[in-house]
1. One of I, II, III was used to calculate Kirkwood radius over Cα pairs in Å, giving 15.3; which?
2. From which structure (I, II, III) was helix-only ellipticity at 222 nm (-39500 (n - 2.57) for each DSSP H run of 4 or more, over all residues; to 500) calculated, if the value obtained is -21500?
Structure I
Amino acid sequence: MYSKEFLERMDYIQISVTNLEQSIKWYCENFGFKQDFKNDDLSVLFPPNDFPPVGLPTLLLNNAGRNPNWFVDNKGNKHAMHGLHTKKINELFEYCQEKKIECSKVMDEGFAYFMELYDPDNNMFSIIELKK
């Protein structure tokens, strides 16, 4: 018996935010997330464009303060804990520039293109476009 028999899929990504209302608005307006549930401490957002499987994983915004979701490795490099896939990384970069969303330049890592994107609470997401 091994974990494949128990675990079916990734269900959610939870990040900490300082202003729940502002964060809901930011994710919905900038990236098309759709709010499903909200209370004083938490909001559940469904991803845009019917990511397969539909509606999963969800993004949970937790009104827990400023606790960015990245780490620093033993060489001092910052890394995202969550990654998102795109087929339009250059267009996404231009969109972020227009909207003044903090992001890195697009980097060619051989097998894929990457960029880092930050929300208003400094949560970091790695964006990847695989090469064909």
Structure II
Amino acid sequence: MLPSGDYKIQNFLHNNRFVHMEAVGAVVGFRDGDVVQLLVKDEVLGLATLFDRLRDKYITINRETGDVVGSVEPQVLQFSTEGDGKYVIHKMDINEVWVLNEDEDFTPIVTAPAPPPSARDYEKKYWLFVRIF
């Protein structure tokens, strides 16, 4: 598990896109990422919250739509890794992970079943955490 701290979160497949929260609260891929605070809650299980410092809101998964959105209430997310510093982000023990479907600014980050390695663009589910000091 990553240590608590400030990061920019970068998509692995679309590596010119970072996590950015729009003023309305939608979380999208964008060429310049917001500084996001990762606060570890359980290192063994890979549980943490994400707080967008630019918008002063938590990054959460909308329970009804599956969209990744800003909220005043925190939501504990699970960070799973297969190594190489790549993480998938999801609700605990649920196979609906963050994905970035397009390599274009303002593409919404949504959740979907984790694409298998046989899918052409399966790496869109991976996220890199770039530490900000």
Structure III
Amino acid sequence: MAGSEGFVEADNAEAIITRIEHKTRKIEALLKQYKPVEALKTALEGTYAMTSDERCKSAHWIVVHRAIMAIKDVDGMLSSLDPEYYDILMKYLYRGLSTGDRPTCDQCLRIHEKLTERAGHGCILRFLTDTVNTV
């Protein structure tokens, strides 16, 4: 099947879940140290968008969501976040908006506004056109 060679096989899903659990512990430690930006960076590193396993995607969303919700200073977060993370962050913001949860949507919209100012509309267009690497 063309285009599926990058997807993780189902038997590797457990290994991915284990890595996500390890990442969760690291992020929780960073949040306890009041380092939400570092927690978000850690959450976005090694994103598992190349897996078709919904369990992995959901588990990783929970980790990213926890970090996103801890962000208070959006401008400070974006200034310390490498531009390479902008597109993946935008994907997770839209995932957050799709939940319909009021606090999550409010936070995602705040970040979305500032991210669009910084990264431009291309960031949104790349999210909309990338149907392969979904989160």
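1. Numbers: I: 16.0; II: 14.4; III: 15.3.
Matching structure: III.
2. III
Bear in mind these aren't lab numbers, they're just calculated from the coordinates by the rules spelled out. Keep in mind the model is a prediction, meaning the values are calculated, not measured.
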